[in-house]
Structure P
Amino acid sequence: MIEPTQAKKSKGKNVYLTLLTSTLLLSAFTFGGGYVIVPLMRKRFVEELDWIEEDEMLNIVAIAQSAPGPITVNASILIGYKMAGIPGALLTLLGTITPPLV
């Protein structure tokens with residue numbers, strides 16, 4: 001099960017703002033659907049920010065793929081929830097779905 005944890009490695013940055021801007025930028029500048037954006041999410045949250053371990057990201061992708069709905073939206077919600085609980089999940093959802101709606 002994915003437990004919410006504060007992003008302890010944020011080095012003083014606002015976790016909420018980082019979650020929102022990361023998902024917003026990924027969603028706005030990626031073409032090709034969910035299976036294209038998932039590796040970019042991995043790069044951002046596992047390699048660059050070091051907030052999620054590799055095996056946790058694999059679990060998130062597996063859950064996101066098996067849940068109903070778009071894999072990108074599901075994965076971003078799970079990442080947001082893992083990093084900052086319900087507010088993080090809502091912010092990553094907003095960041096992911098806003099660019100396609102505009």
Structure Q
Amino acid sequence: MSYTLEDFKADHDLDQKTIDERKEQLLEEMRLYELKEARKQQDVTQKQLAERMGVSQKRVSSLESGDVDKTEIRTLRRYLDAIGGRLQVNAIMPDGRTLQLV
């Protein structure tokens with residue numbers, strides 16, 4: 001007898017809501033990792049980035065370990081500008097069209 005995904009879910013008391021919440025948490029962690037790695041690839045320390053942004057190093061650290069989804073667009077823009085990047089925000093509409101918002 002094989003052990004199925006449904007068996008695993010039942011054994012670990014996992015419902016779809018719990019799975020979706022964990023998925024969002026993992027995606028958030030991936031976004032934070034990518035943000036930090038982009039800074040490191042530019043050979044920029046948190047301290048240097050903070051100076052460029054006009055904020056404290058603690059604020060940069062908080063941004064890199066916090067909730068990107070709740071970070072203001074202007075803060076993300078300043079972060080990316082300081083490492084030579086550019087922020088782009090797109091919306092994908094139900095009909096498949098993409099709207100560039102920022």
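Any read-out appearing in this document is the output of simple, stated calculations on the displayed coordinates, not a laboratory observation. Keep in mind that what you see is a predicted model, and the values were worked out from it rather than measured. Cβ atoms are built from the backbone, for glycine too; each structure is taken alone.
With Cα extents along the principal axes in Å derived from the coordinates and found to be 32, 27, 24, which of P, Q does the value describe? Answer by label: P.
From which structure (P, Q) was FRET efficiency 1/(1 + (r/R0)^6) of positions 20 and 52 (r between Cβ atoms, R0 = 41 Å, to 0.05) calculated, if the value obtained is 0.65? Of the options listed, only Q reproduces it. One of P, Q was used to calculate relative contact order in percent (Cα under 8 Å, 6 or more apart), giving 40; which? Traced to structure P.
Which one of P, Q has helix-only ellipticity at 222 nm (-39500 (n - 2.57) for each DSSP H run of 4 or more, over all residues; to 500), as calculated from the coordinates, equal to -18500? Answer by label: Q.
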